[in-house]
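Right after this note come the structures.
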Structure 1
Amino acid sequence: MGVQAATETLDRLKAATVIAVVRAASAADAVAVAETLADAGVTAIELTYTTPGATVAIREARDRLAGRALVGAGTVTSDEQLREAVDAGAAFLVSPHLDPMLLDAMLATGLLALPGVLTPSEAAAALRRGAQAVKIFPAASVGPGFLRALRGPFPELRAIPTGGLGPGDAAEWLDAGAWAIGVGGALAPPRLADDRARTELAERARALLAAVR
């Protein structure tokens, strides 16, 4: 794995447009939500390390959704989580913040690394260390206008805003130059209580995809 593999993953995220960010109550819940999202047409799913048993969920979702959706690891905040995510077969790695040492370790895996940033200085620092793209987080706290302004001095910036985004503002972020968007709570619940909840999730996912394509 290397730059080419990471670039291919980045291109696939752009094609996916929406990255579903799943913060679930358990590994089993995370996999169930991921499967429902994939069935609805979502082709990029981030399973976060705030989920108990996240490593198990990443491995199982990767196996079940092979050929249908990219499964990445989110909220990676330590070297241990990083190693576990790589061993589980995560396709990409996302952190909520910019930790230079952690970013170096993420980049060393050869997988696509998406560090979280929220200032021009953080974006510049991440790019300088070799990040091909960044996650703007929490994006709702700054709005699409921030990304539009940020791309003035950084016109080639590939940014994936995440945090507080929903169907109502997804298209506006893309119009502002987002490479793709990460959508969590507004799309993916922490668990699916029954078949009705599964149907409702699939409907929300299809509606969001229709709104951004």
Structure 2
Amino acid sequence: MTEFWDWSFAKDAAVQLSWVSLLTVKVTVFSYAIALTLGLVFAVFKTFKIKYLSTIVVGVVEFIRLTPLLLQIFFVYYALPLLGVSISAFAAGIIALGVHYACYCSEVYKAGINCVHGSQLEAAKVLSLPRRVAFTRIILPQAIPPVIPPLGNYLIALFKETPMLSTIGLVEILYRAQLISAATFRPIEPLTIAGIYFLIMSIVASIIVRMCENFFSLRKFGV
């Protein structure tokens, strides 16, 4: 009878998966950076009603939110080369995840901006402050702290979506665990270790989000 758990094999699988986990972290960090930045740009266009651009942005955001992420990954990886844009699986995964979650982050940003009383923007106009200065110095510092928790939730959700990138050949944690399982006919150890890695990194992400939330809370009260 085959041993249920082989510690020696589990150790070897853990080493292999630890190297692949670095790639998963890179994809998550780069994709999330795109999501935060592009999401804020989308939110600005949607909130301040910039002629034509706002309508286009709303349409793009709704289209992406209402279509499957897997379809978007396939489109970026397979369709862009047909348009003359050569792209690696790593870059395609980052772009697809980043743009997809940017659409969700834009709604969170928009909610935060709408929570800031409109009278403050009117006061900035009375003081002849440029709109850019009013937004970056008055609106944004008040809009960001309340939306950190939901933005943090999207970080964890994005991290757990990275296994989808295995469909375009990107070898992340779960895909590597499946390869090890198929080669050795021992699925318990690699899949369990992969799950532990996901759990650890999700906990670390949650701690970072909580630290950011506490930091902005202390700044709010001038500590």
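The numbers here are math on the coordinates, done by the rules we state, and not lab data. The structure presented is a predicted model; accordingly, all values stated were derived computationally and were not measured. Cβ atoms are built from the backbone, for glycine too; each structure is taken alone.
Figure out for me which of the structures 1, 2 the number 21.4, 81 belongs to, where Rg and Dmax of the Cα atoms in Å was derived from the coordinates.
This figure was derived from 2.
With distance in nm of label points 7 Å out along Cα→Cβ at positions 143 and 191 derived from the coordinates and found to be 4.5, which of 1, 2 does the value describe?
2
Please state which of the structures 1, 2 yields 10.1 when mean projected area of the Cα convex hull in nm², for residues 15-134 alone is computed from it.
Computed on structure 2.
Can you say which of 1, 2 returns 23 when relative contact order in percent (Cα under 8 Å, 6 or more apart) is computed?
Source structure for this number: 1.
Work out which structure the value 0.40 belongs to, where FRET efficiency 1/(1 + (r/R0)^6) of positions 79 and 175 (r between Cβ atoms, R0 = 35 Å, to 0.05) was derived from one of 1, 2.
Source structure: 1.
Suppose helix-only ellipticity at 222 nm (-39500 (n - 2.57) for each DSSP H run of 4 or more, over all residues; to 500) works out to -13500; of 1, 2, which structure was it derived from?
1
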